[in-house]
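So, here come the structures, one by one.
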Structure 1
Amino acid sequence: MIQRRLIPSYIFLSIVSFISVFPLFWMVTAATNNTVDVARGKIWFGDQAAVNLSNLLAGQDLWGALGNSFFYAGVQTIVAIFVCSLAGYGFELYHDKYKDKLFSVLLLAMMVPAVATMIPLFKMMAKCGFLNTVWAFMLPTISTPFLIMMFRQNSRNFPVDVIEAARIDGLSEFKIFFQMYMPIQRSTYAAAAVITFMNSWNAYMWPRVVMTDNRAQTMPMLIANLAAGYTVDYGMLMMGVLFCTVPTIIIFFILQKQFAEGITGAVK
């Protein structure tokens with residue numbers, strides 16, 4: 001039986017949960033209604049889901065955009081967490097008098113607005129011939145100060161005695177990293193993968209700049225195209241938003257336990 005003193009807390013949490021979930025519920029219901037019903041504020045399921053999906057497939061390259069987003073975000077996630085984990089491992093477990101100074105400079109990079117570097121980066125990608133490729137999408141964010149800092153902080157819980165024992169046994173540094181560090185830090189990798197995948201999947205400004213070919217467009221770019229017309233089909237728009245949202249929700253729910261452990265710095 002719930003204690004009376006906890007009833008206000010449960011009521012408050014229920015209200016906050018409803019407010020948090022309602023936009024997602026409205027997105028799903030809007031994808032099943034036509035433009036008129038969405039504009040009127042209808043918040044229940046309709047019978048236009050098949051029509052909205054058909055219009056979306058007829059007007060946009062949905063599967064191509066989904067494939068591009070999965071490919072770009074997948075490659076970005078794999079490469080970024082490997083590079084950032086290697087950097088975080090080195091910053092924490094190798095000792096050098098200039099290490100902390102270098103890390104401070106790295107953290108200062110977080111204060112530089114992305115817009116300030118967009119034009120130089122675009123010129124660099126254009127000269128290298130990387131426009132409309134995964135390299136243009138991936139290289140500017142292949143290493144982020146936040147992920148390096150997260151791996152470095154979680155590396156502080158790594159048992160250093162195990163590394164010293166492995167070195168005495170003749171294990172190379174790369175084998176220590178791949179065979180010992182990575183398995184122990186799997187929760188941190190899961191958290192970094194969720195963060196990187198979501199950021200890559202939802203990226204819009206930079207892909208919009210370097211992906212000039214419609215065949216290279218991602219899901220956020222497709223959604224922007226749907227909302228850019230003089231007359232917007234809100235049912236079709238919300239169907240596109242639904243397709244854009246579901247993959248990140250699935251990935252988060254699959255890795256939510258490891259994500260929580262990685263954020264809190266848990267090492268088993």
Structure 2
Amino acid sequence: MSENNQGPAIILVRPQLSENIGTAARAMLNNGLTDLRLVAPKPDWLSERAIAAASGADRVVMGAKVFDTTAEAIADLNRVWATTARNRFMVKPVDTPKTAALAMRAIAADGQKFGVMFGPERTGLENDDVSLADTVVTVPLNPDYSSLNLAQCVLLVSYEWYQADSPTLPDRHMTKGAEPPASKEKLQHFFDHLERELDECGFLRIADKRPVMVRNIRNLFQRAHLTGQEVQTLHGIVHELVTYRHRKGKQQSGGD
């Protein structure tokens with residue numbers, strides 16, 4: 001099997017050591033993956049240590065794209081998986097690397113773009129990062145000792161993708177020729193619009209509860225796998241509700 005440029009983007013969020021980036025790149029290229037994205041890496045991430053750790057996969061390291069935020073790193077993707085070993089108390093579908101790979105193969109055949117997020121080794125992904133994903137990936141391991149380093153986790157996901165190179169059933173949410181899910185950039189614009197108006201109307205007025213409420217709202221829409229047209233419809237709904245509220249407010253003021 002040769003390199004497959006339609007494979008998942010591998011997104012390393014706030015990687016701690018340049019060596020981790022190199023070994024992750026090595027795991028990617030072992031399985032034909034080359035789209036490496038880094039979110040807020042350390043200033044010295046592209047060091048000799050990273051190149052040495054890549055062991056010949058230095059072109060993956062050299063070709064890595066760097067982003068300031070997770071949202072920017074996934075903006076062009078239609079579907080995103082987030083790796084985590086901890087219960088995040090969020091209502092999200094959960095895949096193993098194998099079931100995630102099968103789902104990825106199905107949506108790759110439909111021309112969608114997708115990726116997998118990995119957090120720093122010490123802490124893993126933050127809840128705000130996980131809330132941007134559609135699905136969580138958890139590796140079923142010995143419950144008494146399930147610790148993995150970053151490269152091992154990247155290797156497991158990449159390997160399952162590589163091995164799943166066979167026809168699969170289409171995504172149960174899609175029909176042939178249907179519009180694919182909206183890009184994360186379009187979805188983020190809708191979240192910004194919705195949250196701005198929820199702040200304005202006072203729905204998110206309790207400061208200490210706001211972060212959890214925002215994550216819950218985002219997770220709700222993430223699970224729906226909204227198409228671009230559906231996102232536009234939601235923009236229109238929010239706009240009309242706001243317009244109606246303002247119009248009603250003016251009428252009441254005039255009546256006074």
Structure 3
Amino acid sequence: MAQIDVVKMPLSALGRLTISLIQEVGKITIFFLKGLFHIFSLPLQLSKIIEQIHFIGMKSVPVILLTGASTGMVLGLQGYYTLVKFGSEGLLGAAVALTLIREMGPVLTAIMVTARAGSAIAAEIGIMRISEQIDALETMNINPIRFLVGPRLAASLISFPLLTAIFDMVGILGGYLTGSVLLGINPGVYFARIESSVEPIDITGGFIKAFVFAAIVATICCFQGYYTHTRAEGFGAKGVSLSTTSAVVISCILILITDYVITSFLL
């Protein structure tokens with residue numbers, strides 16, 4: 001009997017972990033659907049959505065510009081010295097553009113916005129939770145998910161594709177700076193290869209990823225902040241710090257996993 005109990009212990013632990021994970025996924029899904037519903041519930045919160053677009057989108061532009069330029073320049077440099085070995089340096093424009101539009105643009109944009117805005121969202125809502133401001137909203141018969149989550153989710157769905165487009169454009173110009181200005185590739189060849197190689201499906205796929213990543217980041221960051229008070233590891237300021245850390249880590253992991261899944265369907 002003792003040997004049977006020893007065998008059952010890891011199995012029961014695995015079962016509890018699986019059930020807990022399924023419950024958490026269901027909870028997050030319901031949280032997202034409620035937030036999505038309240039985006040369109042009347043009266044529309046246009047002023048709050050615009051405020052969040054400014055915070056999530058506009059204030060992230062400098063970070064996106066810097067990251068996009070450096071990424072494009074590195075891709076141009078590495079791509080040139082790889083392609084020149086095969087006498088195909090004329091394909092540099094296509095290589096840089098397709099890499100950015102299909103993969104690097106949406107993924108790095110989402111990760112950078114998560115680090116800058118997502119962490120702030122989780123911390124802000126977490127502080128509102130531990131200081132009982134969310135409880136006060138419920139007392140005044142104001143739906144906290146409509147008031148806090150809906151505008152942030154809407155702003156993310158608007159901002160992420162626009163930031164991704166900016167990242168792609170700046171990255172392509174960064175590749176041009178490295179490949180044409182510094183390494184001597186003909187500018188006409190660089191941009192002609194981009195025009196002939198990039199197809200609408202590539203651009204559409206990048207924007208699909210941006211929309212999905214926006215939903216993931218906004219939902220996870222709002223969810224972690226909203227349920228800060230339920231954390232078993234700590235409460236108060238420690239709970240907020242743990243929720244903020246969890247929001248960034250979980251969002252980044254899900255971005256990478258989702259990127260692979262979406263890419264496998266789009267190819």
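Tell me which of 1, 2, 3 gives 0.35 when you compute FRET efficiency 1/(1 + (r/R0)^6) of positions 68 and 108 (r between Cβ atoms, R0 = 30 Å, to 0.05).
1
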Tell me which structure, out of 1, 2, 3, gives 20.4, 76 once Rg and Dmax of the Cα atoms in Å is calculated.
2
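Taking helix-only ellipticity at 222 nm (-39500 (n - 2.57) for each DSSP H run of 4 or more, over all residues; to 500) from the coordinates of each of 1, 2, 3, which one would give -26000?
3
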The value 0.10 for FRET efficiency 1/(1 + (r/R0)^6) of positions 36 and 180 (r between Cβ atoms, R0 = 41 Å, to 0.05), derived from one of 1, 2, 3, belongs to structure 1
For structures 1, 2, 3, which has the highest computed value of distance in nm of label points 7 Å out along Cα→Cβ at positions 44 and 212?
1
Parent structure of the calculated result 0.20, given that FRET efficiency 1/(1 + (r/R0)^6) of positions 20 and 132 (r between Cβ atoms, R0 = 30 Å, to 0.05) is the read-out and 1, 2, 3 the choices:
1
When you work out mean count of other Cβ atoms within 10 Å over residues 140-147 for each of the structures 1, 2, 3, which one comes out largest?
1
Here Rg/Rh (Cα atoms, Kirkwood Rh), for residues 124-163 alone has been calculated and equals 1.31, so which of 1, 2, 3 was it run on?
1
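Any read-out appearing in this document is the output of simple, stated calculations on the displayed coordinates, not a laboratory observation. Treat the numbers as computed from the prediction; the structure is a model and nothing was measured. Cβ atoms are built from the backbone, for glycine too; each structure is taken alone.
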